[in-house]
Structure I
Amino acid sequence: MSEVNDRGTKKWTAMMMPEHEEMLQQMWREQEYKKKPILDEQKQFELNTKLQLALQNDLTVEVEYYDHGIHDFQKIKGKLLMVDTLANALKFDNEENTSVPFDDVMEVLID
């Protein structure tokens, strides 16, 4: 939030009902949501090529993906364990065995 919005909220929240405060907070969260962009075929082909190269040569990748839970972009860095075609997801070789849905991948960078 910008300082102007915070100052106004602090000033008037004492006179607001809790329901109104909740509605304001929900409105601000929704304003911060980012929509998942739609990738064209050329970009999808580029991402697929980079993922295949990284998997075949055991390279470290940084994957930017859209997280539906928080409506924002996240990044994960590591080595690919496999591309699970049945689950349509990327599996990373890390402690959590992180899985990222392939449809949510926005960018792939190879180190």
Structure II
Amino acid sequence: MHTQTFTHTFTATGSGVQRRFVNFAGAQAGAADPVLGVAMTDFAAGQPTAAHVLGVAAVESGAAVALGDGVTPDAQGRAVTDPTAAGAVAPNRVGRALNAVTAAGQTLFILIR
């Protein structure tokens, strides 16, 4: 699957891993963080860093995710199914899964909104 996105470049304030979520502060996102996008490369504090912020992007999964599930970051910035109760949406929901994965560490394509 081809990924096509809008990107944003920023100076990192912390370190992070490629294909994991980054927060608006410029570091790898945690479970409760609002998400800016998906890191395009590994990064360290002080480095210029780019992230996919809108469109289709590949992200590392943190658990099994079904096709169409809403996704949020886990504590390591990986994509997991939105844990919010049915009918509600987590304030840090990033988008929706475009494929299914069965475990952590797999490639999940998401539509970032």
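Here are some notes:
- Which of I, II yields 20.2 [mean count of other Cβ atoms within 10 Å over residues 53-60, calculated]: II
- Parent structure of the calculated result -12000, given that helix-only ellipticity at 222 nm (-39500 (n - 2.57) for each DSSP H run of 4 or more, over all residues; to 500) is the read-out and I, II the choices: I
- Among I, II, structure where relative contact order in percent (Cα under 8 Å, 6 or more apart) as derived comes to 26: II
- Here mean projected area of the Cα convex hull in nm² was derived from just one of the structures I, II, and that gives 6.0; the source is II.
- Computed 3.5 for distance in nm of label points 7 Å out along Cα→Cβ at positions 37 and 85 - originating structure among I, II: II
- Answer label among I, II for the case where mean count of other Cβ atoms within 10 Å over residues 21-28, calculated from the coordinates, equals 11.6: I
Throughout, read-outs are computed from the coordinates displayed, never taken from laboratory work. What you see is a predicted model; the values in this text were computed from it and never measured. Cβ atoms are built from the backbone, for glycine too; each structure is taken alone.
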